[in-house]
1. Given a value of 3, 15, 23, 22, 20, 12, 5, 1, 0 for P(r) over Cα pairs in 5 Å bins from 0, in percent, for residues 289-368 alone, calculated from one of I, II, III, which structure does it belong to?
2. Work out which structure the value 18 belongs to, where relative contact order in percent (Cα under 8 Å, 6 or more apart) was derived from one of I, II, III.
3. Thinking only about distance in nm of label points 7 Å out along Cα→Cβ at positions 33 and 65, which of I, II, III has the largest value?
4. A value of 32, 13, 9 was derived for semi-axes √(5λ) of the Cα gyration tensor in Å, for residues 121-192 alone; which structure in I, II, III was it taken from?
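Nothing in this text is a laboratory measurement; each read-out follows from the coordinates by a stated rule. Keep in mind that what you see is a predicted model, and the values were worked out from it rather than measured. Cβ atoms are built from the backbone, for glycine too; each structure is taken alone.
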Structure I
Amino acid sequence: MSRPEPKRILVVDDEQRVRQAIQRVLGDAGYEVLSAEDGRQGLEMVARQTPDLVLVDLMMPVMDGMEFLDQARRRYPGLTSVVITGFATLDRAVEAMKQGADDFLAKPFKPGELKLVVGRALKRAATLRDISIEKSRNRALINAMANGVLVADSSGAAVMANPALLEMLDLEPDGLQGKPLDQVLPWPEVAGCLGRVLRGPEQDPAQSRCQCSLGSGDQTRYFQVSCAPFHDARGAINGAVAVFDDVTAWRRLDQYKSEFVTTVAHDIVSPLAAVQGNLQNLASGLLGSLSEEQTELVNRARERLGGVVELSRDLLDLSKIEAGALGPPRRLELEPLLQEVIKLLAGPAEDKGQGLSLEIEPGLPPVMGVADELLQVVLNLVGNAVKYTQQGGDIRLHAYPSGSKAVLEVSDNGPGIPPEEQEAVFQRFHRVRNADNRHITGTGLGLAIAKKVVDNHQGRLELTSGPEGGCVFRVELPEA
């Protein structure tokens, strides 16, 4: 392995005795030492030799140390320098440091002092160089990203944007420097997301992401925005960064898929319902009596067909919810909606000998929402509890205020959901399969619909289920 090259040090001093002493001490310490008699010669050697450090005397003929530093700073901004001064010129040494010198060494000095100051200056230079390289690397990485990147300071003012974001917003590089985010960005939701991140780590991680769009019609571009804070050495939030991920292609693909599913589901619901009605007529003997075997076949066909009809209707419901076709959000009182759910499901619960109860605590706040969508959420949660809880089980719908939120809890004493399945149950078409529920029909869309609606209402849907059985689905909705 090759040894690193020694650091190169230039001594600029008109006293030969001082130059020789420094050369001897630093040479013995492993440095390569060069020397110059005055400032002008020193500048020429800096140009030719590119030293790592310059030791410069302040009091010299031809060109003194102050002029040398002034010219060197303008020509070679990264040059590290230490001024050598006598006690009589200590004030000038301080002035030299204000003008860019990194340290000073007072005459007369001891070898140990010289090596200490040189080592300290070189270490500082290496640190600054590493910082500069890291900054350059980060800037190159950010500028090369196809995603838009915006950096804000702790006060919420824009600090930097990469070329992708500037092109996206049709801005010049200095078009946002130092300006408040709400003046720079056409998306209040992004400015709000960055503001929440800057307020502190106690913020909900889900609140550090948002969506926005740019343009209109077929030219609309959609973005998923992720925001994150960065910290200073003491751990205090020093600013935040937002990354804009263009999800237009995925959005359009999802739209085409949804349109296809909606079209297919819509076109098959009516004929399937007609066939189901005819099978009902057959099973009831309206068109003549059937044998026991024929009745069993008709009932089995009705059951299978009913599952397809239910799936089609769930797909239509999901498409309407995603398209916002059920209407704009309004201020809602939840109590009538919850009572409606209990009324609709009282019959199925009674058929299984189950206890179905509703408890609403005082002070339940109103929410902003779409009534039909929220009704669908509670129907799906309570309906699942009725469907999967055993005969004679208990289902409880509990609503109560919590801070600035309305909380709905649907609990049962059924078989529960295994830990490895608890995240997957909110995915489309996922169903927990076991020997107890094998005979229960379902589409696997109910919880996916509920999750989608709650997310659209800026709320949260969580599941808790322990090894002893039972499930609790908890819905949090922000107060209107």
Structure II
Amino acid sequence: MAEGQVIVGLEVHCQLDTKSKLFCGCSTDYRADGPNTHVCPVCLGLPGTMPVLNKRAIEYAMRVAKALNCTVLQESEFSRKNYFYPDLDKAYQITQYDKPLAEGGYLEIEGDESGEKRIRITRVHVEEDPGRLVHMGNAERGKYSLVDYNRAGIPLIEIVSEPDMRSPKEARKFLNKLRATLEYLSVFDSEKEGSLRVDANISILGSERVEVKNITSYKGVEKALTFEITRQKSLLRRGQKVERETRHFLEARGVTQSSRSKEQEHDYRYFPEPDLRPLHVKSWVEGIVLPELPDARRERFIVQYGCSLNHARTLTGDLRLANFYEQVVRPDPAGLATLADTWISDTLIGELNYRNMSIDAVDPATFTGLLGLIREGVITDTSGIEVLRVMLDQHLNNQACEKPFAIVDRLNLRKVSSAPAGSETGPVINPVLQSIAEVLASQPGAVEDFRKGKKGAFNFLVGQVMKKTRGCADPAEVNRMLAEELKKEA
């Protein structure tokens, strides 16, 4: 690796979407019914209690391990990780240490350079979530903090990567791919706040490693790493040393802040959990059958529907989006597939992001109807975007949602025909030709620039004609007819 190379590894904590906690029957819906209501003597670690392992949580963890191409170990065991923090009710966490559930996997992402890049997975292990602190005020200048133990004991998997990522963008791609994989496995709900938390380890080649703890969003990981790269390189340029430490990311300010010196493994005084027997799951894991995962679905979309590689990546990168696409094209795969992949990947996602809406807000049958109007030539692409925006805004404003055809007729968005219109007694009018004539008359400067060989002038005139027809004319016809009219004037 070159001097100054950025080295990033991630430790990703994902809440498994089970109904009960890892070692007791308390609900995992920790935000319901008020703080400290979903607790019991077991998850509070009261003397005399015994943990009972949640079978579904282990099954979910094995699904993840197989999907990440890991080897599930013949024997794994739980340990006690001892440390004091207010949200850790027992003063120790039940986790897996030297005998994790699985080791040695990988996940392929689109690298910063062309082609796929393999990010190695060191281990996947199971542990319990601690509680959470509720800060009165804010985390930086709060008056005081309260502790809610509803979250204590929720099953987590920790996925530890090798330091194979070389930029914040690669780290975010890894997290997006991991999230998609977990959702395809039906073991994880990304909509739940706090369901995924990341500890990011970052260093500049030749200097100490810094850990940034408890980042709670994919965008936050990219921002935290970007800040840390700038901070560490600035220290090195000034001849200063990067200290080995743990830092926290302050999302509101977009900076990291020193928290404490980095703990060593021996600081936690690990020892085997005496109340839980070792796990032996060989025959169990062999019977687990995985569903179609993002990479397999991407390849199928390319072969079955003719999607481009980039569109297939986008469509299969989110389970709900992939399902939506297949629902849209199902009525006519041969006729709608290519149109749908372009419209969903390039247009619909952008409009949804602009409004902070999810794909769940769009009815697949209604969207299929909109694409049908475009394919049949009833409206242009430009008019289609206008119809889509009206549909989304109506949903956003809780208004009655009109059908695409009704919006087209109400806003008079049908494609303007280049065929002459008129009657036996009236003049024959070509709407597109009339618009071209009006634009040429009103834009003599642009016409003169075109005569002088300025290529941009023609595109400007096309844009003016499209504007005059409110986007309802066929762009190809406008280009052809405008070129013919300019030749006549020459």
Structure III
Amino acid sequence: MQTITTHYINGTFVESHGSEVMDIIKPTNRQVIARVTMADEQDTKRAIAAAKSAFITFGRSTREERTQILRRLHQAASARVDKLTAAMVEEYGGVVQFAGIIVQTGVSAFLAAEQALQELPLTRNWDKTTVTLEPVGVAGLITAWNANTLFICLKLASAVAAGCTVVIKPSELSSLQTQVLVEALHEANLPKGLLNVVTGRGNVVGAELVRNPDVDKISFTGSVGVGKSIMRDGAETMKRMTLELGGKSPTIVLDDAVLGQAIPSALDMAFMNSGQACAAGTRLLVPQSKLDAVQRAILDAMPAFPVGDPAHPKTAVGPMVSQAQYDRVQSYIRKGIAEGAEALVGGEGHPKGLEEGYFVKPTVFVNVKNDMTIAKEEIFGPVLSVIAYASEDEAVKIANDSEYGLHAAVLGTDLQRARRIASQIRSGRVVINNMTDDPQAPWGGFKYSGVGREYGRYGIEAFLEPRAILEEPLGQSRPTNKENTNERTLRNLPERSR
């Protein structure tokens, strides 16, 4: 059994001042595999102080210096890809085929940020005005448990590219993964205080980051409820915010789609990361005229999504992360049945032979209306709702009839038509025909899915503030009235800004 008693502060692993100890439970068999000492407010304040001190120097670093650090971070993290993947499988229960993708995407975030930084204009000049993009300061990065390496690396890469120093509060449920990652990043020989990591509870460590006046920016991935709290409490010290708060993503199957291809793709998006994914396509919108054929296609495709040991390369759905998450998914399955939906596959309880862990049955509901609880609320498990529509306009209306707007998909043969449908969906990202990614494309949501964007230059800009410096020679005559001031300003603006 592993024991973790330290946090990473000012370039070294230091013993925790906090004394609360939490057990790490392996989700496949409910066995205790580690004990972790939680940080307290004093640990957090110490980390913030280290980041604040380091920012005095790092905030003035050059593009070239940040580029070199990003390359070292990538090199250091790349050396631990196998260990990071194994830790995600063991601690979180992520299926190995997906965990490997998540980890590699996270590690690659440093190179993606380097590319974006090289292409990002940090200075603009016109007439007597110079505008520079300045790092916002100390950033508090609060991450979720479902893709630990990805979230930490992505946020850290953007912050470093911008010239910010950071204090990271990872999910306490990801303590083993965090330890492997921080030990790797320590080898990057970073300036002391640039990276600080304190593992603790949200209402202790997270709360201190949000209320502390020495933290200038919060980047958070997690639930809507916590996001609202962060936004409300952070307003007291005028925190800058990036909030990624989940989704209830629609997948629209058009009537020209080949169901033998479209339905497996839709199930992939619904069950990815065992359904514990903010982008999971958990609402499947299908033509009313093809509803029976869709149901048959689902039944035909389900054998390709076995649930079981996440370390097995053919497993598609692993356990839920915790007892609480298992109970949450079960409660939604019961609500679906109570509200009149029909479980085409799956249902309540454990899959046969997997009673020891937090395994649930991958469940597909039919006869679902968009106002049912299972179609409205984020379940965060392998539960898919099939909703019928009568026309393209109704499909778009149903897709947009949600508090969320993070991700969506359109599946069909006619790409021009699919693009037209995609352009009407109010989501931060829409994919056509298959789940795909672009590390330079913005990631974030409309409505309750959050505030701001991550990835590429959009993610870096979230950690930057524009500063304008305007020059005039001493003794220059000044405009005598507001009208003259406005006319002069307009003359001096670049053509594109008029």
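1. Here the read-out was taken from III.
2. Values: I: 7; II: 13; III: 18.
Clearly, the read-out refers to III.
3. Sorting by distance in nm of label points 7 Å out along Cα→Cβ at positions 33 and 65 in descending order puts III first.
4. Computing semi-axes √(5λ) of the Cα gyration tensor in Å, for residues 121-192 alone on every structure in I, II, III gives 32, 13, 9 only for III.
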